[in-house]
Structure P
Amino acid sequence: MSEPKNHHYVPRCLIEQFKNKSNKYSLYDIERNNFYTKLSSKSIFSEIGLNTILDDNGNKNNTNIEKEINNYFEKEFPINYKIVKDLIIEFEHQPIEKFENVEFINALYYLIKLGLISDFRNPKKLKSIDDAINGMFNDIYPVSPKGLKNEIDYLRKVRALTKYNSHTDFVEVANGIIKNMGEHVISVHIAPELDYFILPDCQSSYFRKVLEDDILYNGMVLKSSNNVICWLGYPIDSKTFITIEAKKISKRKKNSILRIDSEFTFFINLQLFNSAYKNILCEDENYLKSFIDKVNTNCIKTQTVSK
């Protein structure tokens, strides 16, 4: 059996939550200002060879990264998604931390971690990191000792045979972001009946901030001098948007499930739109067209979330 070479940078299990009743997908190309439809999720937010690496023998491997992502972040998405959706009605308007349903909390954390690794999977983000590293190597190569030159030559060889070098340990990334965020709150936002959340090709929207030296983790106060991710959110379907946020910057100090209005839904979608690299997906074609028309008509711009 041949190895799959078409790799999704937004999980296919998530994409499929945004198909309409006719099992079609409505998308918008931001660069071309073009609406279009897909009949399958196979080619949505995917790229051939995205997660291809070289093994120790110098052979191409198309499955290792795919297996890691599936085992830790995607395989149990349907189970955890169902847990959250089934309990939302029961828990509505109450703080999550008052609930004694550990299964619900664990399901939310599973889904949150899928969002935390999202931008590190996007091909444009991978290329920008690779280009920066390659530029640095070009600068230092002429004055580098032989050993370092050999390492740079090997990395150049790898990049010539695969699309990207800058693959990362996704488990470490997800756990590290939560650790650096310190004490945090999780919120679940429910869109109104006639409104829908959009899904961008970066999956999540986030922003960074210096949290200084009062980050609490397992009883320890940790110092942070860097701009760490302190808020991140993404839609798990057309009606449900989940966030994780550092308590230091949050207006809410308790985990919450909130039923929001159309104005706030639009604001969330605008953040997702401004975070997108090129394409966005929406379950409802008419809502998508109305949203884009509102953005274009009013020339709405907000501060783009840091990439």
Structure Q
Amino acid sequence: MHLVSYLIPLYNKEEYIVEAIESVLKEASEELDVEICLVDDGSSDSSLTVVSSLFGEHPKVKIHAFSKNKGKNAAFNSAFEMAAGDFVCLLGADDFLVPGRTKRLLDETLATEKSVYGGLFRYDNDAKATIEKVLPAPPSYLKNLLGSSLSGGCAMLWKKDAQSVFPLPENIKFEDWWISFFLLKNNRVAVLTEPVLYYRLHAGNDCGTVVPTQDSVAKDYARHYDFFSAIKPYIKGFWPNLYFRKSVALRDAFFGRGKLKYFLYFPIDVTWMKTVSFMIFGTSFVYQAKSRIDQLRNSARLRLKSSL
């Protein structure tokens, strides 16, 4: 029987954490076992009290608590030190699993002998409804340099792969891109083209909104610079360096720091077109135009629907 360790960092998620934990515990079967390694990151709400009262004596739940807030990656690192499983999964305290996902990922992981990423459902917490299905793209080290294309909460990692990326740098504000960067670089990624996670969208998300806006993208892009600094020493070769520069150029152009040399960062693709658009027209104009186009599309859909 294989043991799968779920790492959960917990910070002020009293409203969601019980559903997250219960969704993992339901995954245990005669074929696989699960454990939860949960680290409370100095929560100021009742998160730790809720978890301790309901699961403090549960044999499959390990609980540790920081006396003060240290950050999500510090909590992940501590949870990983607690993990005894042959396989490791990361889970946000406000997300929950698609039933049966652990076995599906485990079967694929064993078959491919690589760590495996599945897809997700974007779940609108206010509407209590799934609004979108997002499936993983084929593994591509170069394209992943342009933006984090694989969600850590959708992955199952071999323990040896997890050991190659842990401890996570505590100065970067997210873990997904760090993990996928090294796994793709080392050709250690396979994908499962089906959703395995409900990614909950609510006001307290680190990133991700029901409808992305200029402000939400700015918040996300601003966090990327620490990541770029962290991975820069590991970028080797002409094409990886080019794609890395394209990725930085996009963020710079978004924040109004575009340079003429960015026009030379070929090939022409979506990232290049976004970068050039931000440089020529300005970020605010681009997002206003996008909003207007979206409104026209929605109006057209409504007119078409009413005419049927």
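Listed values, structure above:
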| item | result |
| --- | --- |
| Identity of the structure behind 13.4 (criterion: mean count of other Cβ atoms within 10 Å over residues 150-157, calculated), options P, Q | P |
| Structure (P, Q) behind the derived value 23 of relative contact order in percent (Cα under 8 Å, 6 or more apart) | P |
| At a computed -11500 (helix-only ellipticity at 222 nm (-39500 (n - 2.57) for each DSSP H run of 4 or more, over all residues; to 500)), which of P, Q | P |
| Read-out mean count of other Cβ atoms within 10 Å over residues 142-149, computed value 18.6, structure in P, Q | Q |
| Winner on mean count of other Cβ atoms within 10 Å over residues 70-77 once structures P, Q are ranked, highest first | Q |
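Rule-based calculations on the coordinates, nothing more; no lab input. If you're wondering where the values come from, they're calculated on a predicted model, not measured in any experiment. Cβ atoms are built from the backbone, for glycine too; each structure is taken alone.
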